[in-house]
1. Identify the structure, out of P, Q, from whose coordinates distance in nm of label points 7 Å out along Cα→Cβ at positions 112 and 128 was calculated to give 2.1.
2. Just checking, which of P, Q has the largest value of distance in nm of label points 7 Å out along Cα→Cβ at positions 96 and 176?
3. A value of 19 was derived for relative contact order in percent (Cα under 8 Å, 6 or more apart); which structure in P, Q was it taken from?
4. I have 5, 24, 33, 26, 10, 1, 0 for P(r) over Cα pairs in 10 Å bins from 0, in percent, calculated from one of the structures P, Q. Which structure is it?
5. Tell me which structure, out of P, Q, gives -13000 once helix-only ellipticity at 222 nm (-39500 (n - 2.57) for each DSSP H run of 4 or more, over all residues; to 500) is calculated.
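Just so it is clear, none of the values below were taken in a lab; they were calculated from the coordinates. For clarity, every value in this text was computed on a predicted model and none was experimentally measured. Cβ atoms are built from the backbone, for glycine too; each structure is taken alone.
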Structure P
Amino acid sequence: MRKIFSITVSISLVLLIGVGSLFAAGRAEESAPAGTPTIGVVHITFGPSYWFSGVEYASFGAAYREQWRRLSEEENFKLIQVEAGVTAYDLEFATRRLIDLGVDAILLFQHDPYAAGQAVQLAQEAGIPVAIHGIRPASGIKAPYVGFSEYETCRLLGQIAAERFTEQTPGVIPRVLVLNNRTVERDVNRERGFLDGFRSRVPDVEIIQAPEDSGTLESALRVAEVAFFNNPEINMVYATSDERAFGVMQALNNANIAPAEVGIVAVGGGERAMKNVLQQHNWWAQVGLNVRGVAEKSYEVLSMMMAGDIPFGSEREILVDSPIFVDPSVAEVRAYLQNNHGIEAPDLTK
């Protein structure tokens, strides 16, 4: 049976605080009629030597940029997109540029909880509403945060994975390898949610905790190879990103382990991962992060701030649901990639 699961949008209040980090490289402007608002979006760009070289950022960065370009056309506002690095200085510098360009609102992407502190202060002192996406800001950075509902989505994913495991291998104890980076709050919530959900359905589960990886395919491959060698009884893998799941598939191949012996569930939703959930029988479930929904909700929050309906120093946290794909149809995967990644004609046949 073909199914798509999704979770409801969660909206909660959270206390935010911090100090800041980031660097700007270039910008792209979209034309709009005079008198329309101008929104500046600061994106993070990882340099080739940065230790955390992507997880989902390679494909998802382009997806966010495309969603904002689409929104600017649909909602009739002027858009300035600025590329920044991964330090507090970079974000501050990019924000100064946007202030000088006369934007009416700013969305800041950050990879470090403390990165946006100075940038937020600069914008607010200039009378410009600002919101944050990417990583939750540290307490003290008083700006709304819009992001994915990591814990709740992955809790549902864990429940689905547990049910799928018992269907596929009745009477077998699940021995689950978890690949993750536990210094990143987002990934911590993905792991915690998944394990809580899995145990709610199958309490008798053995969790095999691998050492942290850096998020790259190569790092995940090395960790997975060691884990399979030391724990040949592993029969399921939870990867908190697409790149980690790709590393697992390669590790299985390198170890001559039949993929059918190990079920995989992953979080992300890039084009290659969505192909795998269609074509690889052991790729049991895939979270497709709702890039479109986060962009739309971020725009909604900024619009409300410009209208005075949300105060500049709001401590609100708005979390957006993401779909979970289990045995999806080609049409469902194509629609997801079109709507979230702007891939109009994805090749899902190879």
Structure Q
Amino acid sequence: MPENCCASRRPLRMGVVGLNFGRYIINDSVPNQGKGLVEVVKVCDLVEERLAQFAQYPGTQRFADLLEDPEIDVIGVFTGPVGRARLVEQCLDAGKDVMTTKPFELDPEEALRVLRKAQALGRVVHMNSPNARPQADLRALLALRDDGTLGKLTLAISTVWVYYGPTEPAGNWYDDQRLCPAAPIFRLGIYPLNNLSQLMGPAKSVTVQSTRVETKRPTADNAAMTIVYESGAIAALAASFVVGGKDFYRNSITLCGTKGVAYLDVGPRPREPQPKPQLTISTEDRLETLELESRSGEYDWEFFYDRVTGKVTEDITQPEDIVESIRIVDAMRRAEVSGKEEKV
């Protein structure tokens, strides 16, 4: 029993499928953020070399071995997003709860069907974005919207970037525009996009521009998207794999309304490991900067544990909230190909 886990409870025993990305969960997320709430007990991948990298765990190339193992409480599904809903459904049918990752799916109707099925079965499906319960940064923005501080929301500007350099084709879904549309937005911008979907309501249409600056992949490494919402608000979201410096992976949102502006993580970040999110609120009579305790996109293992064990019986984020941004992504995929405005 981990020493920071109370003596009366044991960690959830998790099987992990998909080690190309799942290795980051095993190495970084579970030990550092899990706080003894989850432990990996078996791994699954089709590639033997990946299994060999985690020889400390029993490994298998058969997904069914995880589903049929009575010692496994939950399954971490970290395969690519296309068709992931079907894998999640197999977990649900086997009586397993699920932790997965963003982007959840590319097919909005499949995503909604499976998430509603989980609700009907009383099972848990969580992901790191959107979080099952909004983290402190999104909660703060939602509060400013709901209490009228910003007035009617009219405009949002969001950016996120990193420097990956002249990446080579890998022969996976990252290289296929049908599976990885407007790649920097789909892979990085999905975090602020999910937050914007919960803040701005239903979207009406999108336009997309994407370019290949340094990448040797056939998919983009630089992209921007404009979203028009049914409310009349507009959001501009830009994401890139070719921006250098220290301010990488910073999901900045400038949220504008008729009475003021909120700046979430806008500007240079503090030069320290894992700086806390910062929110500046600017209105006619107020200018205040707050440091927040948590940010969207983190794996919320504590809430996952509480939901699976029944301490908490309901998620805050609902299936429709998750699927709204997937509908935008579907329109984004079409818009990148057509070069035209596409309806959501």
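1. P
2. With respect to distance in nm of label points 7 Å out along Cα→Cβ at positions 96 and 176, the highest-scoring structure among P, Q is P.
3. Q
4. On the way: P: 6, 25, 33, 22, 11, 3, 0; Q: 5, 24, 33, 26, 10, 1, 0.
Label of the originating structure: Q.
5. Values: P: -13000; Q: -8000.
Considering all the candidates, the number was obtained from P.
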